[in-house]
Structure I
């Protein structure tokens, strides 16, 4: 409890400091990865993995309309941006605003794409933007910012911004677990090892482009995602998490921390933090009531077609009336309310990135 109180005191202090000065704690935020952080890039792609239709976005502030975020409202990264005192969310790089008005890019941008993974092959399966292509867009972004703000301000934005990377879940749930060839080629342990090479290469590439403050999310407890329980849970009525998948998450997370430590040894001027999202989400699922939730098993928005991997579709029957009591919005993604809880946990873990 005391730790929790200290956390809140700190949050209040930070937001007050940011608000009074009318000044953000960082110049910008750059977002890379998958559907957990995609703010609308997939709207522009010929992919089935998209969220640009109701009931997605129904609780998004002001508009109550779909944005392309895989949520009923705000993502954890949106709450993080609020906490950092920035006045607007980094725009989806492929979106109209970012493509037509270079000034909208001066506080960061969002390059994430639903179904992207550390393996470029994962994105290719779904027509998503691979991490490699996200890096290419980031280079293009840097030159646009330099053109509108000058090279010294552009360089300061690059080095001072926080970079958020969220990936890995799609490599498992949308590739390894459903791809017989991969499953035959790798044990879960070997597969986790195989993902460390592209992870390290991606971080090295960001560093090479000037990034110095990078936060990478761990894997969530994959076995607790409603889609996983539907697809891989022996159908028992216990409704518990799929232990084998949670173990795969833990294996990956241990290796991710080790790979991250290895990169930091080589790069003393790099701030690199692995955000543990596993435990905060597992806590919500195991004991929803203590955080004010009542449903942690079933998603608010009912099961649609499993192939598209987005288990929520237009007019989905049985979409819950009030999502605030639910931990999961659809088969893969937390609700706005759960994202707020996760973002507060991340802020405490990421303090060293803003110091």
Structure II
């Protein structure tokens, strides 16, 4: 009887171990792995990595993450497998961003807002009314030295950005009150990401910002914890928030930038050919995502309006007033920091180069 019980216990233990799987994760786990988990061609991958995103299945983040996973598998002939976990299965946005920095998660797809208060120069990509178009933004961050400078600052903090993806301008939405002018927002409880820049931006127009994670924004609007939020059209439809917002104000006050991020120690642990494949897959996934963005933004706006949400344009003359109200946000962010001033000056220089192209 004891032998039978011992044998049964061993079977259960082996089953549990087999179910755990081998992953990347902390740098200590980044050595080649072979746990018998085979790809479609019967070959076990050398590396199995986890990519977590707070965005829902079917969102831009989910599609881009899976595109990256497929490209990396293809470029490494199946030696690297990336398992994608969407819908905050591995943590909300700021949790995932931090986890990749410290090495407890391999990769994430997040908005760069998650690094605004922890990486030198980050938040410059979120400054109000600094950029004129998604195309300009994409060039500045992916094709000029601006992205290189900020990318280097990120590496110093333990993570690496593989691609920067502008995902459309941000608008303002309201769950109850019909707002037709930004001056009516004064005193309203507006959801903001957990970033000082966004809090300052909303305070500049007289709003009462409420810090809420993106995953809790739907319920915050539904329960009136927040009376409104600000984000691009695609973020509303990705989270089905057209069900809880009734009105919108088209302000185009900021661009949403999202990124694929990998832990730097993990990246450095790879052989050179895998490193190059990771870089190439990130760049190509970003190009593919950007090629889809315009259609996705247009489709999202149509879906929002078709659902019954009323979108208002700013009244004549208010755009200039709104820009004026938000101008001190940039000045306050720069402050006496020469690094921030240098990055803003560099962006303004590249903007002029882009216009002349």
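Read-outs throughout are calculated quantities, based only on the coordinates presented, and are distinct from any laboratory measurement. Every value quoted in this text rests on a predicted model; they were computed, and no experiment measured them. Cβ atoms are built from the backbone, for glycine too; each structure is taken alone.
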* From which structure (I, II) was Rg and Dmax of the Cα atoms in Å, for residues 123-194 alone calculated, if the value obtained is 17.6, 51? -> I
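semi-axes √(5λ) of the Cα gyration tensor in Å was computed and gave 39, 25, 18; which structure, I, II, did it come from? Present the calculation step by step, with values, prior to reporting the outcome.
Values: I: 29, 23, 21; II: 39, 25, 18.
This figure was derived from II.
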* Structure fact -> If you rank structures I, II by mean projected area of the Cα convex hull in nm², for residues 275-322 alone, the highest one is II
* With distance in nm of label points 7 Å out along Cα→Cβ at positions 203 and 259 derived from the coordinates and found to be 0.9, which of I, II does the value describe? -> I
